[in-house]
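Before anything else, here is the set of structures, which you'll find just below.
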Structure P
Amino acid sequence: MKFASNFFQVNTYSEAISFIFRQLPMYQRIGGKAMKKGLANITQFCQALGNPHQDFPSIHVGGTNGKGSVSSMLASILMAQGLKVGLYTSPHLRTFRERIRINGEPISKADVVAFLNHHQAIIESLQPSFFELSVGMAFAHFATSKVDIAIIEVGLGGTKDSTNIIQPILSIITNISLDHENALGHSLGEIATHKAGIIKPQVPVVIGATHPETKDVFTETAASQGAPITFADQQFQVVSNKPSPNGQQVTVQDKRSVLSTFDLDLAGTYQQQNLLTVLEAVRLLPSLNLPLTKDAIISGLQSVGASTGLSGRWHRLSEQPLIYCDTAHNEAGVTQVMAQVTQIPHNILHIVWGVVADKTLTRILPLLPASAQYYFVKPAVPRGLSADLLAKQALDFGLKGKAYASVNQGLNAMRAAMGSDDLGFVGGSTFVVAEVVDGESDEEI
């Protein structure tokens, strides 16, 4: 396949990022208009790259919530085992390079620039979407770097997601809840059908959570593919948990009644379900030629954040005043996070809240406590919903507060208003959290 072009040349990382964000259609910025239907374009793109995804074994992780956390936990465990591990996740919080990591290290700025320049003719000819480009770049980076294994997180859905051209050794679907209904369907069964598209012939699949509306979708799809299937919550259960200085300590019982305790450096209570999903995956890996020691599992779970750079999940922004943030943005995720918020002793609860315009607010806003003081904001992306409009709609659900022109203005106003015994929370969208967590930033986000 030959391509010829003088379409673009980038000399710096800043120019590369400007091209990636400004010229390529990006779902996170503009929504469904950025999506390319089917796998034909990503297939042709990867063929032009030499099919790099065929050069390393992979684990494919899909689902509605928790897939980034599960991917990062698995990567941390495999790293603790001494393996060279590629990790592809999306979306990013602060910098594009977060999406593509090897042993926790983001792809270098030089490698991003080199990839664009080396493949400029292919990119001009095929016009990949932002997501297709990032997937192809990740595959090429992992292949060139000769990773031992790669953990690949699904972007959206499953069947038509660009990552779905891989042939993994293990597939994982964390859970199903309502999200991206316009793209995936308006029932759990419809959404599960899309997610089940990552189940491959004869490839084992782990389902994190058993649900009556989705179980049959997964079991029937797996049977049609000859894929062995297990449900993590039928293999393990959480017996107890308690906070620890670095996160939480979770005691788990398997179906043989054997107890194991793990120190997890991720503090969100919802991580307990993700832990069960990871433990079931880990249980299967030795039969897939990936033996793991118990020490590696224990060590990996203790250092997920440090090993992989995972951020924005029940993340403490400050101790005094006490402020947390979390990327939860759909019905199931917000329900879990609000439950954790209410468990923390406090006087007045303050919430900075912003969303994207295509979010179904009639499902989300009733989940928020009417007793809180709100600071409504607009995330700095084209899809961001006007803070004034959000405040107006929130008032219909008894949520009172003021609108602010930016996330940081809302956060600063909240800090100024908080008393010493108050609690603050920042959330509603990944893009809101992206503006408040520390780290290197690509200005064009």
Structure Q
Amino acid sequence: MTRARQGAWDVAVIGAGMSGMAASLFAAERGLSCIQIGSGGGILFASGLLDLMGVQPAAEGLVWRSPYAALAALAREQPDHPLARVDAGSIRAAFESFVTALGAAGIAYAPLGDRNRSVLTSIGTIKTTFGVPRAMVAGAYALEARPSCLLVDFRGLREFSARQIVATLGAGWTGLRHERIEFPGCDAVPELYAAHLARALETRETRERTIALLQPLLGDVHVVGLPAVLGLGRSDEVHAAFEKGLGVPVFEIPTMPTSVPGLRLLGALEEAVSARGVSRRVHADVRSLAFDGQGGMAALILEGVSGGERVLARSVVLATGRFTGRGLTADRGRVREGLLGLHVHQPASREAWHQRDFLAPSGHAINRAGLLVDDAWRPLDAGGNPVWPRLFAIGSILAHQDWMRSKCGSGLAIATAWAAIEQAAREIRATVSG
């Protein structure tokens, strides 16, 4: 099933956020030819942490130690939630495949296991998550054991304050302290940026000078925390050098978006899908999408490509996201799907979009609007029928979920991408063999 032999792509993925990247990756790993259309800019806002399911039910704010126990509760209480429709075995396989690909592209993750971890944020709060890069995992262990810990920041780096973290957590962590140092070569620079520091630390001289500044500050500390600036494309190498130079475990704390971990994640995913033969149209948009009457082929007209381009595909995966990704748009009256005008499940009136209380525990109905799909992940029209036999929808554009409040954004993207690509592969093989 290659484009050269068959004259069309097996899979066209529209969107290059987390769900689009995951779908492209999984399609290529199954031997399907794949073209991906869109920019992955939204990933720049990622923290590098991969949430699966942290809070359920969201209205009660109940935090779960095991994401799989949370998913089992979700299946009982909200069977229409997209994650409740993917079995645990598939979710495990999807996450393992995803982090393995990231590891090969330069971002190693700690073993996933069966439990969530708690990690520090840049403002001193604690976040529950599932997949943690190895460069951050010592912080999760430190939060559990509360050993003597030094947090360090750099003068001029305004997006991160070690002092603020200590002020927030210090009462419950007596061995936590902070220091501020000058970043080598930046004594006269009034404002620093995390990405610039990360790139500078990939040079041996800057790395060694920074480590030398930290060594006299250690005392009897057992672990050191730093803002996430330990390299961009070579972050594992830089992190290892700091641990060796300081002689204690070192962990990163994600900074405010757009963050260095987001830059790393985008770069690693672009490398991973490209290495597997995915053809990418990064600056293109889909101007129109049409399906033939027999359900055999989809035709996509692209803009943003020199001279335009017409793409034929046996299946299409819609991974365009919600409002920020323009998968959904809203006007004064209703929410609309932006590409095909697909039916959007939503409150009956504009007045029902939001609660009067902005911080209402039950959240806002607008956050659960989206596309309805059948058991094969195919979008449904207003009559409840699939729009096209091999059009699939995945990720945050799906209805009946509020991924931000449930701490399940990456899980939603990765798990639904896996399930939809499995279905697409079955459909394509049946069509080709038939």
Structure R
Amino acid sequence: MQGQLKSFRDLKVWQKALDLAAGVYAITEKFPKSELYGITNQMRRSAVSISSNIAEGFKRGHQKEKLQFYNIAYASTAELESQIEVSCRLNFLHDDDYKKLGASIVEIGKMLDGLIKSQSKHSKSYILNSIFFLILLFSTFYILNPSPVFAAEISLEPKTSFGATGELFQLGVFLDTKGETANAVSGKVMYPTRFLSPYRITYEESAVSLWVERPQAVEPSVITFSGIIPGGLWGEKIPLFFVVFEGVAEGKAPITVVDGVVLRNDGAGSALPTEVRGGLISLVRGGKESASSRLLRATLSYDEDREPPEIFAPVVGKSSSILDGKYFVVFETQDKKSGIDHYEAQETRLALPAEGKWVRAESPLALADQNRKSFIFVKALDKAGNERVAFVSPAPVDSRAYLTLILSGIIILLLAFFCARPHIRI
């Protein structure tokens, strides 16, 4: 089917996906402005991902790569469908828009399913007819260039796991740079909510020191993450974060990693070709909780955590490429026991924070006082409720300007004094 097409633009499914993306943008314009970086942004990204991956899959030269991107597009339809359900429950969607988007997703899903099946059949016949050529090509490539096809890999460990309903088990998300040096990584971990429920996400042992988007389940079935490794890092098993799941129902639960992006530490932020590898969890009916699950549950208990997060020092910066060139403050710390829950911040002209003025904050945070005359307080709270407060003092005053101000004040006072004195007659 695809051999008769000259461009991805000729694919009916791409045309339908493009119409869907345009429709999502138009409909989400009516969403509350407070959701611009929330559900609005997520729905738009998912909608664009469908047509983008169809187009990229069409341009790929190998059937395996084509199928990979078509499957990602198919997964994005499920992601968007879930986000539409959330929007409907929040009363952001009118019934007509809800039905229109739902019908469009069902149609595109069926078309993608057919496209994937047709490519799978073509792939099998192609392999049978050209296996000798592939073996010869691979052997020649391996001898002349033993480096792997993919220069980076995001994977889950362990790749296969067994558990029971009601029990806890942990999966790690790791990065393999394949000899390259990387300084940024992002992606999504997708899991079936029918079988699994995220119990805890921890990143205290992560190699990522600056999170743009901390690992979190922003919506059912999807954990998103995006972070930076200043200075870069290379290695075979670099820890990114860990997810503790609880078994919900019997069955086989596939966990996939999608939209994986790894950037080189080359000053230009060029992307490394990236492969993603998921895992499979097999769940049986639970009985008495296993010793490993009880130990994991006890380890994650917050009851014994009486220690605040580690000491940290917020830093104020300014860059034309960040937050429209405004002054901002960055902050990050760790908590070895229960983990960091969230941060709060406030700006005040006083040297002590006010109890009722704390607001939830994410790093980097644009400063309200761009004149830098306020104290900046940042509070880190762990999941057990312990807290640690750090602060940044106002910018130092220019001593010459300060002296000029004092002298001007003295002169004004002297003039006022002499003008107010009664005139003396002789």
- Where does the value 11 come from, among P, Q, R, when relative contact order in percent (Cα under 8 Å, 6 or more apart) is the thing being computed? R
- Message: If distance in nm of label points 7 Å out along Cα→Cβ at positions 291 and 411 computes to 4.7, which of P, Q, R did it come from?
- Response: P
- Item | Top of P, Q, R by FRET efficiency 1/(1 + (r/R0)^6) of positions 51 and 347 (r between Cβ atoms, R0 = 41 Å, to 0.05), largest first | Q
- Message: With semi-axes √(5λ) of the Cα gyration tensor in Å coming out at 32, 28, 21, pick the structure among P, Q, R it was computed from.
- Response: P
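The numbers here are math on the coordinates, done by the rules we state, and not lab data. Just so we're clear, the structure is a prediction, and the values are computed from it rather than from any experiment. Cβ atoms are built from the backbone, for glycine too; each structure is taken alone.
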